[in-house]
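Next up: some structures, all given as C-alpha cells.
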Structure 1
Amino acid sequence: MLEEVERWFAERSWSAADRPLDQLLSAKRAAGTTVSVVLPALDEEETVGAIVEVIRRDLIEGLPVPLVDELVVVDSGSTDRTAEVAAKAGARVVHRDEILPRIPALPGKGEVLWRSLLETTADIVCFIDADLRDFSSVFVSGIVGPLLTDPDLQFVKAMYDRPLGAEFDGPPAGSPGRPPGQGGRVTELVARPLLNLHWPQLAGFVQPLGGEYAVRRSLLERLPFPVGYGVELGLLVDALHTVGLDALAQVDVGVRLHRHQDGQALGRMAAAIYRTAQLRLSRGHSPSYRRGYPHVRPELTQFERGRDGFVYRTYPVDTEERPPMVEIEEYAGRRVA
C-alpha cells in the first residue's frame, strides 16, 4: 500500500506554477468547459469582499476568455454585512434558505455546498472558503487547472502551509527560517490518522480537510454531502470509492492564512469528522475491506515543507497489545503462591 501512495503522490501532486494561466485559457477554450466558483460564507464581512475582488480581477475581467464563468457567494445566515460586501465586490449572492425552499435548511457548511449545486451550472465547481486572508487567485486557477488539461481527473484539492498565527510575513515556502505549518490541528489529530488507518490510499493528501477543491459536476452530483464539518472528509472518501485514486489529485498553492477556531469548536469539528468516517466504514467504503488489505494500516504518513515542495514521512503506529496479566502464567503462579 505504501508503494501505491508513493506512486500517486509522485504522479498526482503538482505546483500551481506547472500550468500557466494562458495554458488553462487555451484548454478551456478548446474544450468549451465552464467553471463556477462557490464561496460558502457565514459572518465573513472582513474577508469575503477581497476574495471576490481578486477572483474578478485576475480570472474574469480583462482576459480573452474568463477562466471563471460564475462567481457565487452562498450566505448561510450571516448576521453581519457579508452579503452586502460580497455583492458590492461583484459576486452573485444567494441566501441558503432561498435554494430548494421545500426542504428546510440545516445548519452547516456541507448543507451550503450541497445547495450550491442548484445555483450553479458550470461543468467544474470550485469551492473556496470565505475566511481566507491575503488571498491569491492561484487558489482557484491552481486547482481548476488539472481538470481543464486532463480529462481523466475528477477531483483536485489544494495543498498548502497553514501557519497557526493569523498572519505570516516571513520567508517564502521552503526557505530557511520558515516556521512549519502548525495549523490544521483537526487534520493532524483526527482526519489524517483516520484516513491512514482506514483509507490508506488517501494518505498522500497533504490537506484532506482543506476547503479549497475543484470537482467535476458529473461527480459531485452523485455524491452524498454531510451537512456539517464532515463534508470534506466525506466527499474525499466517497470520491475515492466512486472514481478511484487516479482520478484524484492535489496542487500546491503556497500558504493559507485564515481565522482559527477555539478548542471547543475544534472538538465539535472532530466529532463530526469521526462520525462521517464511521458512517462510511459501516457502508463498506474502505478499500481495506474490498481489496484484502489489513483492516487497519499500522502506519501514519505526515508532511513537511521542503525546498522543492512537500515531503512525506511515514511512521509506524503502535498496534500491539498485551493480554490481561491474569492470563500470564508467571503472574498466575505468583497469585497462587
Structure 2
Amino acid sequence: MFHRNAPLTATGRLRLARCVVGDGWPLRRAAERFQVSHTTAARWAGRYRRHGAAAMHDRSSCPHLSPRKTPSAVERQVVRLRREHRIGPVRLAARTGIAASTAHRILQRHGLPALAATDRATGEPVRRYERAHPGELVHVDVKQLGRIPDGGGHKVLGRAAGRANQDRCNGTGYAYLHTALDDHSRLACSEDLPDEKAATCADFLRRATAWFTQQGVTVERVLTDNAWAYTKNTWRETCRELGISPRWTRPWRPQTNGKVERFHRTLLDEWAYQRPYTSDSERQASFPDWLDWYNYHRPHTGISGQPPASRVTNLSGQHS
C-alpha cells in the first residue's frame, strides 16, 4: 500500500528508473522531471538495476530477524489452551507466562475470534443469519419473571423480601412473558400471561399473528424451542389454522432461537430491572410504553442502529 502523499506509484518509479538506467538520464534531471529528491531517484534507479521491475513496489516493514519473538512452542500452547478450555487472553497469559496483549495477538494471527463471537457449546464461530423479509420467520419464546410483592421486592426492601417469590404456596408467583419477534425487522409483540400452558401459548400466537397483520406483516413460519406446550397438538393445530409453518430448534441449542433470547435479555436490563418498582402492577403499567419505545424508537445494534419499525414498510405509528 502506497503512502497517501507518496509522489510516485509503482508505475511512476518504473518510468523514473528506466529514464536513468535505460535512457541514460542524469539523476538530477530525472529527479526534477518526476518531482522527487535526488536520493529518491537514486534509490529507485539502484533497485531497478539490481532486481528489475518487481523491485518498484514497497517492501514489507517486517524485520528480517525478531530476537524477542514469542517461541513457536508457546504459540502452539496458547492456541491449544484456547481451543480446549475456551478462555480469553488474560487467563491464557496467566497460564503461559506471557503478556495478555501477546496472547491476544497470537489469537489474531491464528484467526481465532473473540469468545463473544463463538458458540459456547462448540467453540466455533457463531453463524449469524437473517431472513430476507418481515414475516418469513417469527421467533416465539416465554420468559419467566418473578412478580414484585406490594411495597417492593429485594431492590426496595432488601434480600429477605425477595425470597417471597420462592414460596410457591404463599409467594407472589411468577409472570410469564410470551414474546413473538420477527427475525428480519426485530419487531416484537409481547404479553404478560399467567402461565405457559399449551392453550395459553396457542391463544398468544393467534393474537400475535393478528398484531403482526395489523403492522402489514404476514407470518409465514414460527420457530420455538422444544418446550412441552410447543410440541402438543394444540400448537400444531393452531399453526395449521393460521396457515403458519411451525419449526423447532434442535434439542439443547437455544442459540438457534437467539434473537428472541436476546430480546428478553434487553427487556430485563432496560425495563424489568431498570429501576426499583414498588409493586408488580407498577412495573406492568410501564411495559406498554417500553415496548412501544423498543419497536419504534430504540436504536437496534443488530440492524445498523435503526429501530425495528424502520424495516417494515409503511408501518403505522412508525414516526410517532
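Odds and ends about this structure:
- Which of 1, 2 yields 2.2 [distance in nm of label points 7 Å out along Cα→Cβ at positions 63 and 223, calculated]: 1
- Answer label among 1, 2 for the case where helix-only ellipticity at 222 nm (-39500 (n - 2.57) for each DSSP H run of 4 or more, over all residues; to 500), calculated from the coordinates, equals -12000: 2
- For mean count of other Cβ atoms within 10 Å over residues 31-38 computed as 19.2, the structure of 1, 2 it came from: 1
- Ranking 1, 2 by relative contact order in percent (Cα under 8 Å, 6 or more apart), the structure that comes out highest: 1
- Ranking 1, 2 by FRET efficiency 1/(1 + (r/R0)^6) of positions 103 and 247 (r between Cβ atoms, R0 = 30 Å, to 0.05), the structure that comes out highest: 1
- Read-out semi-axes √(5λ) of the Cα gyration tensor in Å, for residues 143-278 alone, computed value 30, 17, 14, structure in 1, 2: 2
- Of the structures 1, 2, the one that 87, 45, 40 was derived from, the read-out being Cα extents along the principal axes in Å: 1
Just so you know, all these numbers are worked out from the coordinates, no wet-lab data involved. All of these numbers come straight from a predicted model, not from anything done at the bench. Cβ atoms are built from the backbone, for glycine too; each structure is taken alone.
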